[in-house]
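What follows draws every value from the coordinates through simple rules; no lab data is involved. From a predicted model like this one, the values you see are computed outputs, not experimental measurements. Cβ atoms are built from the backbone, for glycine too; each structure is taken alone.
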Structure I
Amino acid sequence: MYYPLTFKSVYKKKPWGCTHFSDFRSDVPEGMIGESWDVCNHANGSSVVTNGPLTGKNLQELIDMDAKGFLGTEIPAEWFPLLYKQIATSESLSVQVHPDDTYAMEHEGEMGKTEAWYVVDTYSNEACLFVGLNDCNEAQFRQAIEENRFDEYLHKIPVEKGDVVYVATGTIHAIGPDVLVAEINQNSDTTYRVYDYGRGRELHIEKALAVTNLDLKGNLIKGLKNEQETYAHTYYCYDQNFSLEHLDVHPYYESESDKERFHILSCIDGEGAITTNEMTVPFQLGDSLLIPAALGAYEISGDCQLLKTYQPNVAKLDQEILDLVNQED
């Protein structure tokens, strides 16, 4: 019943999209594809299983069937907490901001949107992310939008493969051109656009100003690496919403599912397989898998890099990282 689940990606056309997903996938539709929702259970996209006896069932059907087994004993069945996607760009996205949970629930009927980005690849020297503003007050904010020169205030971060940025709610941000980014965020699709490079789409200035903290600014995260003989495990960032971690497997990594919470694994380099008592599930670059909470022991083999994300027990994760730091000391 429980095994590593693979899903059919939900593709989204965007004006800033490109054809980069076709470099490593064969199921990409024609057109400017900007987003691939790889593990999702939202009104705007739901994951459908593509492997094993559960093929054809969507994530909500699995939750209805056995919420504790698939999600975990500590994850409420009423709201799937995470949305894992990949974003590929030919131009900058709109400059935008996301609300916190309180504002989002009151005005949009869903959770807020804290997120983090991992740069899977870059396609030019222009690759960058924008996270936060440089010395901008509300009057300057409004005037810059009216005069179509808002980008001069953006805090620009040139990026390369492997860079990571955490984006708190209330932070003005945008993904720049020529990047492939893995994004983990709360299960929300609420975005307030403040600047869109003249594309003619709706802006949400008043709502954006209501939720923006003009002092917030993001920077690259180095992470804390635990180097072992057959793998390396790096902790990048976490809060009550999600943890973003990195596994560099060479040649294997043994683990066990957490009965309290499911995990998402996504291959960002190389290829490999996950083996359990029930079956072996191969994966390659671009594939994402859900590890059910009740799965039990499993082994990842191959020469590959994976992102690992889940909604953590913060106190337990604090202690796990503290123990690691103490070992290094």
Structure II
Amino acid sequence: MAEQAPKKAIVLFNLGGPDGPEAVEPFLFNLFSDPAIISLPNPLRWFIAKFISKRRAPIAQNIYAELGGKSPLLDLTRQQADALEAELGRNNEVFVCMRYWHPMSLSTAQAVKNYGPDEIVLLPLYPQFSVTTTGSSIEDWHRAAKKIGLDKPTTSICCYPTEEKFIAAQADLLNQELAKSAAPTRVLYSAHGLPKKIIDKGDPYQVQIEQTAKAISAAAGLAENQSRVCYQSRVGRLEWIGPALEDELKNAAEDKIGVTILPIAFVSEHSETLVELDIEYREMAEDLKLPSYNRVPAIATHPEFISGLAGLVNQAAASDKNLISADGQCPPDQICCAQR
């Protein structure tokens, strides 16, 4: 009799988003009270998070009003979970876990415990590692699992900035967009920015963004100077990594060339793509009189991407390597890191 495959639970991590106007302020509070985002001790962090979330809530509510009053991220992540589960086949169930709004770690961990897996694979929907995203999500998961007594062999996938099928899917979507216009265009790989002080502490996010951009450009057959990396979504007074997307739009205007934006760190549509890129930066491009402004859709459930995620799950489940350092950091020279 053939040995039965182990029963696996795969947990997909994403940021989360408010599911209605009334959820905007508590969502923001959860975000800014995370020590990975604001590294101050409590109760100071609590008071700052309360202040920022209350002040920013009306602005954020206007943003989400453009999306029907809520974030589409949960629905889209569930679509990715369904696609991945179908790709993996029997004895695999995929769960969704959001960091700052429901379903969060505690409820998802309970659902996994009820499922009764033989092993668990933690899979972030952040291709590039940062302590503020993957690091925070996985740390929060382990707290929740410990609290409810979920004690099963667990493997954490750290990152996949140059995973072959992820890159192939991005290059395919980029080339589809470039084919729509014969006019010259500059490809801008736009990623969510981070305060420079986080990178200075050794966070590999910026290095991995550059690795992803280089790999996509090669796979898409771009000319050497046809693309640039830039960053969006800056908030606050801290110095952030750059160049900023708005500065690259100004550079393109000076060079009299159109732009094609590829959201390089976002695998699902949400406010940063549907509002910032499609509305706010587009209006900026029009004011600058850019010849063209186009945007590559998020990778979503592209078959190559889903196949690549399935490969990562199978690789991680079979791994006995410890590639995440003891402090939870992902070394910048790693491509796909896993920790059992």
Structure III
Amino acid sequence: MKKLNMWQQVLPAVLLFSVSLFAVDACAQQNYAQREDVQQFIDEMVNKHGFDRDYLVKRFASAKRLDNVLESIAKPAEKELTWKQYRPIFVTKKRAEKGRAFIREHRQTLQRAEKEYGVPVEIIAAIIGVETYYGKHTGKYMIFDSLTTLGFDYPPRSKFFKSELKQFLLLSKEEHIDIDEMTGSYAGAMGMPQFISSSYRRYAVDFDGDGKRDLWHSIADVIGSVANYFAEHGWKAGASIAYPVNVKDPSIVKDKNRLKPYASIAHLKKKGVEIYQDLDETQKATLLKFKGKKGDEYWIGLHNFYVITRYNHSALYAMAVFQLSQKLED
């Protein structure tokens, strides 16, 4: 049998030791509790909000960095897709059928929300349909891990996600929810209506009267909370949302859709926008352009269209909600 020289005998052990050191180092890098910026965050939560330090240190020590979350946040569908690609995802026959069934099942609660907040049954249902397919897809990411990853390892929006992480911890404390049970989207949106933590704390309501606000399991709380969100953002009961128009000179349309109404109906008409509805010419609208299935589509978005974009700051999103809501009226 051939005898191994010293290095042939020692090298496997050296390699094993090096690999072990690398694994330990990688593990240490992933231990958020050891990072100075996380420790400063913990200090704030302890000193200003009365959290137990040992509890937070333990939670951050076990938090996982989610690289797939960092990949997803860099390319959201609303920025990557055209209307031609986006619409078939949300405005579908199946989603509309599911929505009408949802309305039939929860009509009394939906009508109560419409009466109290002024938001149409179909808009409330369309939001839930677009967000989570009526509760079927609420997200499987651990919210704490997602927000920790984004708050401390995504510099472009670290301030926002650290704030949401703070709101998340406060929410779990106020509502007595175990953070291990709080799952949602990669960006930290939760429950059937996909509220982020700050929205949950500010706009969620106890619509079933059981003493807690549960956006995972209480359909009544979900419906009431969506309606309250829109009401708080200025929804005008009975007002229109959007209309298709014809544009004689496409050069008047901005390359990037402006969400907030900026020009009066009268002004748009003077610019050559053909509006077929009899509208108050003093009210403001935004002129929208979408790359549709049959080419460019032109629309005007009114105040309530803008309110829908307060839920998700995207003209594509608002148009999907609007058009799905129209199908729910059938």
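When mean projected area of the Cα convex hull in nm² is calculated for each of the structures I, II, III, which structure yields the highest value?
Largest one: structure III.
If you rank structures I, II, III by distance in nm of label points 7 Å out along Cα→Cβ at positions 275 and 291, which sits at the top with the largest value? Please report the intermediate quantities before stating the final value.
On the way: I: 1.7; II: 3.3; III: 2.8.
Comparing I, II, III by distance in nm of label points 7 Å out along Cα→Cβ at positions 275 and 291, the maximum is at II.
Thinking only about distance in nm of label points 7 Å out along Cα→Cβ at positions 251 and 283, which of I, II, III has the largest value?
Details: I: 2.0; II: 2.5; III: 3.1.
Ranking I, II, III on distance in nm of label points 7 Å out along Cα→Cβ at positions 251 and 283, first place is III.
As an exercise: distance in nm of label points 7 Å out along Cα→Cβ at positions 35 and 115, calculated from one structure in I, II, III, equals 5.0. Which structure is it?
Working: I: 0.7; II: 2.9; III: 5.0.
The read-out was computed on structure III.
Comparing distance in nm of label points 7 Å out along Cα→Cβ at positions 43 and 267 across I, II, III, which structure shows the greatest value?
The maximum falls on structure III.
A value of -13000 was derived for helix-only ellipticity at 222 nm (-39500 (n - 2.57) for each DSSP H run of 4 or more, over all residues; to 500); which structure in I, II, III was it taken from? Don't jump to the answer; show the numbers that get you there.
Working: I: -4500; II: -13000; III: -16500.
Comparing all candidates, it corresponds to II.
Could you figure out which one of I, II, III the value 0.25 for FRET efficiency 1/(1 + (r/R0)^6) of positions 67 and 179 (r between Cβ atoms, R0 = 30 Å, to 0.05) was computed from?
Numbers: I: 0.25; II: 0.60; III: 0.90.
The correct label is I.
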